[in-house]
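Student: Quick heads-up: structures coming right below.
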Structure 1
């Protein structure tokens, strides 16, 4: 392999904070709120010029996983900051105000159904308002590059932006990149489904079309061959943490969109493509090895976790074979799965937590993702205040703090 040697150089430390959150998607938003509202000087690094990640740039305009869908339970298992975000979206006219949940009957006032649809433009504004109100410092148009350190400690995060290559120092670092970029660059071990012999969850490019007839009573979607029934295999054999694979997936997906719209226009001549997502939606890449790895049995049995900080009720496993709904209200996410086994001053937020693939396929959805991330940010602030490493944190105190903020930390029993 041809190589070049990059000269060593001193980087300007352009910012310092108690908690540095890398990634401004739903997980990063919740983690930054959790840290800032609990007294930590918090800085968030985001590659785009807006917040929301896959929910906005990816046009994934539905928060899934707020409750169990198995009758007769259908109990809401995600609340806290995620519920607050939905409430504020509704107040701004940017989210549906559902009053019923499928065939399960009416919801209690203010509750969320399994999935909440929203306007991505309103989400950008509401999320920004919430972070600004909490005093979070934000660095937009800034790409994470590296996480230099020594031994088990991250010393800084290195970023790239229009001002050049810079460094940001923190006391606790929260990886909300989705792909576990920060933890992996810092040397943490991770697990990942290899392309040979196993299958990653597929990527999907979302898009919006105008000129279609309004659905009639009882109709929920247009069943178009290749759009609803066969979208998975087209972008399944790709790794979203590999630049070459990611590029190939984008190219393939955009060609698929063109073909899908052409097929639509045979039936609906006025159909027009008005928007594609800024980036393809990536479901699965790295899962960082934590102090505990959530197993398939944990997810399917609903085993109690003494250090539970959130609940996932989403179906598992997800996209290959039969989509299996849980036989119980949900499974508990242990705090240990948020703490990288190889790093002493970092925490995980969102879908890169330590979990087996089947458990991951449930917990990665946006609602449990946000609940997990609220816990990550809150824990980071508490570690700073107590002068402790994440592995040393008083988990009972964290659980109480989360409950005071309205979060569901255990499966209702």
Structure 2
């Protein structure tokens, strides 16, 4: 029989950290609106363990993931291929990796993170007890495709009501032998950006609201955790970007979660298996002419921003110049990076598969993976075991837009190749098929 346990640890940062997610922010956090958490689910079939951890953070780099894996393995005995570290991608949490113009990293805070995450996993392992698993699905989208096509044909961040989304909310419910719920996993795909760049208070955004609401309604020490999906091109619905609006979106999401919870049906939770691959995705170095043009354009923008006293534009221009200088150096030396590591980790929970992808993956990946999967249901997570930046579909490259043309310059040096979609889908399908047999 499957055994499962939940635990939660506070990972709220200290005062005055920089928040990550918006280049337009010009100062550190001034306070804490709501706490951030690491919430762990540990499962065992009696022989091996697996863990899923939700983190109210923007994303992790591979170094932090590896450090955490080593601690979890040492403290709890969970193999590297059986651990999923999923970030909600809140844009009101601390900077934990070096992204251009996204705020300085508090090194002391980051050094403590692996121990706090491993502590959550250890506590959850100590709470394990026999459990049955139920799956619930219902419609309840709180996001919209954000790749808006303008009259001139260009793609900009905005609203695309006709764009692809996954309207469903997914719930995995774990009940003890006495019929009481131990905890639940809620899964959806929508950027936690209800709060905007003007917000300087630490917050888990709408997922935090939803978690608190669900736990309050269910009571009885039930632990709820949120797993972010492939929301690279999906934003949470927002207009005013206030805390009141954040509360509204979170409560709406919680309502859908509770409906899925109420109608959940029992599934077979065994066998408990896992598989991990570190893919090598091809990169596309830009032409030197483009890099030189970027240097010229943003040198002028930087000077204009400084003269106007526009600190937000100054930070963005500085980030683009930093990227261009690094790209020029790499191209001139002939030592440019040609491949990007990409972590794919999959857990099999009987009839269910949970796929973890290490990037800001477009929603189409989740829909295609789910459609091709041999399992009864497949949850596809982004921002898991690392975050390399945006992973668009092949068709998005010809359309352009922020996720294709700009975002990678904050993350690294070169953009992924359009070939990456087929590589990822093919490898994930192979891994799922192997786990199913």
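Throughout, read-outs are computed from the coordinates displayed, never taken from laboratory work. Computed from a prediction, not measured in an experiment: that's the story for all the values here. Cβ atoms are built from the backbone, for glycine too; each structure is taken alone.
Student: State the single structure among 1, 2 that was used to calculate Cα Rg over 2.2 N^0.38 Å, for residues 163-378 alone, giving 1.15.
Tutor: 1
Student: Tell me which of 1, 2 gives 35, 24, 21 when you compute semi-axes √(5λ) of the Cα gyration tensor in Å.
Tutor: Answer by label: 2.
Student: Check the numbers for distance in nm of label points 7 Å out along Cα→Cβ at positions 259 and 395 across 1, 2 and tell me which is largest.
Tutor: 1
Student: Of structures 1, 2, which gives 0.80 when FRET efficiency 1/(1 + (r/R0)^6) of positions 131 and 363 (r between Cβ atoms, R0 = 30 Å, to 0.05) is computed from the coordinates? Mind showing how you got there, number by number?
Tutor: Working: 1: 0.80; 2: 0.50.
Answer for the origin of the read-out: 1.
Student: A further question follows. When distance in nm of label points 7 Å out along Cα→Cβ at positions 59 and 355 is computed for each of 1, 2, which one produces 2.7?
Tutor: Numbers: 1: 2.7; 2: 1.9.
The value was obtained from structure 1.
Student: Can you say which of 1, 2 returns 23 when relative contact order in percent (Cα under 8 Å, 6 or more apart) is computed?
Tutor: 1
Student: For mean count of other Cβ atoms within 10 Å over residues 43-50, the calculated result is 21.1, so let me know which of 1, 2 that is.
Tutor: 1
Student: Moving on to the next point. If helix-only ellipticity at 222 nm (-39500 (n - 2.57) for each DSSP H run of 4 or more, over all residues; to 500) computes to -8500, which of 1, 2 did it come from?
Tutor: It must be structure 1, since only it matches.
Student: Moving on. Work out which structure the value 0.45 belongs to, where FRET efficiency 1/(1 + (r/R0)^6) of positions 203 and 299 (r between Cβ atoms, R0 = 35 Å, to 0.05) was derived from one of 1, 2.
Tutor: Structure 2 accounts for this read-out.
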